[in-house]
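K.L.:
These notes open a run of structures that come right after.
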Structure I
Amino acid sequence: MPGTNAYIFLGPELGQKQDAVAGIRKKLQEKGPLEEFLFYAGENSAQEIADTVRNHGLFAQSKLCIVKNADQIKKKDELALIASCMERLNSDSAMILISDELKLPAGIDDCCRKENRQVFYEMFENRKGPWLENFFRQAGRKVSADAIDLILELVENNTDALKRECSRLIAFLPADRPVRPEDIEKWLSHNREESAFTLFSRIAACDKDRAVESLHTLLAAKESPQALFAGLLWCFRKLRGFHGLLREGKADNGFEMKKLGLSSPKAKTDYAFAARHFDEAAVDGCMAITAKYDILTRSSGSALEGVLMDMYLMEIFGAGR
């Protein structure tokens, strides 16, 4: 029987997943002191996770066990063990499996009630602008339409990243005027943390040394290869679109560039440089390389992750001219 307190949260939308986890945490805390454990499948063994789930705490009223990267639980015996834990949870315990994938392996994907299994998709394009406008409005701030476009260009497409970066803007910018594009350029473009998008900027400039530095910084910060591949693939697809504008003689058309999501001077510079180094065939090659290494890193485990990512980066640079 599927466990009442077993949950599976899937999909790329990190912010909404975190909100859902926070809701479960709050309910458990209402019962009294809570013990919380965080595991990463592939780094923590299935047996270690199962032992923690099954052991009774001495001082806490309830227990919350969160397993991230749950798609990495693949062996039959591990799947059976985790499934057994989810089906036999104590009434004072909850277990949440989290993954950026849309489905988990057979044998574990159906081990919670239907209403406890949710897939959190990225926001549709037409929802992002209104979401940001509402976020600033609730904080008592105004934001220009051009600033919203630039935020969406610079920040990853999930509500967690958007909340984090926009909260920084609200904290640092004066409250007596709307947030403007030049503010975004200053605070997000130059001062933002490393991401797949800053890594793409290094690739666009053919700066191998800084690209390797960015990659290693991201991996040291426990950024998953899958998140990096998703961001870079998005950039390469946009670069493919930029080549289309160049071919049609529309690269100087502000409206067409804005439709593609390239309205800021920084983005225009990045993609112009990238187009010089990566023609359309090279861009297709980069997307194929990205897909190949996505599969390799998923199947190899964390031990070879760093080596594979370095190899990936060198193949990407090798695809250019």
Structure II
Amino acid sequence: MERAGLRAEQPEPLAAGGAAAPAGGRAEWVPLAIIYGLLAAGTIFVAAITPNFLSASNFEAILRNTALVGIVAVAMTPITLSGNFVSLGISQSAMAAMLGFIFLIREGWSQPIAVLAVLAGLVVIGIAQGFIVSAGLNPVLTTLAAGAIIFGIAAELTEGRVIRMGENRVGWGNDELLGIPLEVVWFAVVTIVVTLLITKTVIGRHTVLTGANRESAEISGISFRWVTIVAFVIFSVGLTIAGILNAGGFGQGEINSLSTLTIDSIAALLVGGVAIAGGEGSPLRSAGGALLIGVISNVMVLNDFSTGGRLAVQGGVVVIVVILLELLRRRRAVR
């Protein structure tokens, strides 16, 4: 009887810690509706003031430019949901996947074996980071250090040169599936798979509960180490996909490739309404945030904004949306 009473009382700290409402509940869908409402309103507004915005070729450009950022933001969502903030080694890890794939293809490896080798390498790096973070080291410092190590090794091995596939260049780099660019298809696939993992599996539910209230989750028997390592593995798979797609599209790369991927992915995740402290959000929100950032960037390019101007506007949008969502969370908490 005593054990039964204890088990009945355990969910209460989780709810008090700010766990997301059940999927499909009003509290869950309000922030998501805000993000997509902003995207729709912004699209209508810029369509009226920007020439060529509504052309099919421009929409394809938006989706292409959003895809890699979206893949990484969606794949990073489990890390943030678990309470481990974000990774600051995104650009370096994706760059390593890209250069590794290019090098192996240039050396004559078959494409499936090259993909598996790169994936295995990134997953090992992800597991190592997950293990260190779960042992108590700050996740921001851990991923920042990992990124620095990866960049340093890549710089030494390549000597800063551009690495090319050469005559073995893959033929699918710019392919389409049913008229949809390959990277956009992968963006959709990754979003669907990670969403199902978070909403329909035990480890997904454990991830959200751990981010909402780690102490209560551990009392309930949830392993913080296991949740963290799985989150980093999912993230590593997303980085591998992004790096290989970029390699296939361009057939070459160097250490400064994908240099803006870190800030763009974090911006997409935050604009998507994923709580930086964990416990609230979804991969679908991160995908919506990536699309919103992509539309804003596209509009600024069409209107000849400078690089500095684009970064300033993007940063402003992130700040405004994050403040609005935080105010919404506090209002819900008061209720």
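Bear in mind these aren't lab numbers, they're just calculated from the coordinates by the rules spelled out. The model shown is predicted, which means the values in this text are computed figures rather than measured ones. Cβ atoms are built from the backbone, for glycine too; each structure is taken alone.
K.L.:
Please state which of the structures I, II yields 57, 41, 19 when Cα extents along the principal axes in Å, for residues 116-219 alone is computed from it.
P.N.:
This value belongs to structure II.
K.L.:
Quick check for you: by FRET efficiency 1/(1 + (r/R0)^6) of positions 76 and 252 (r between Cβ atoms, R0 = 25 Å, to 0.05), which of I, II is greatest?
P.N.:
Evaluating FRET efficiency 1/(1 + (r/R0)^6) of positions 76 and 252 (r between Cβ atoms, R0 = 25 Å, to 0.05) on every structure, the highest lands on II.
K.L.:
Determine which structure produced the value 17 for relative contact order in percent (Cα under 8 Å, 6 or more apart), calculated from the coordinates; the candidates are I, II.
P.N.:
Corresponding structure: I.
K.L.:
May I pose another question? Given a computed value of -18000 for helix-only ellipticity at 222 nm (-39500 (n - 2.57) for each DSSP H run of 4 or more, over all residues; to 500), which structure among I, II does it belong to?
P.N.:
I
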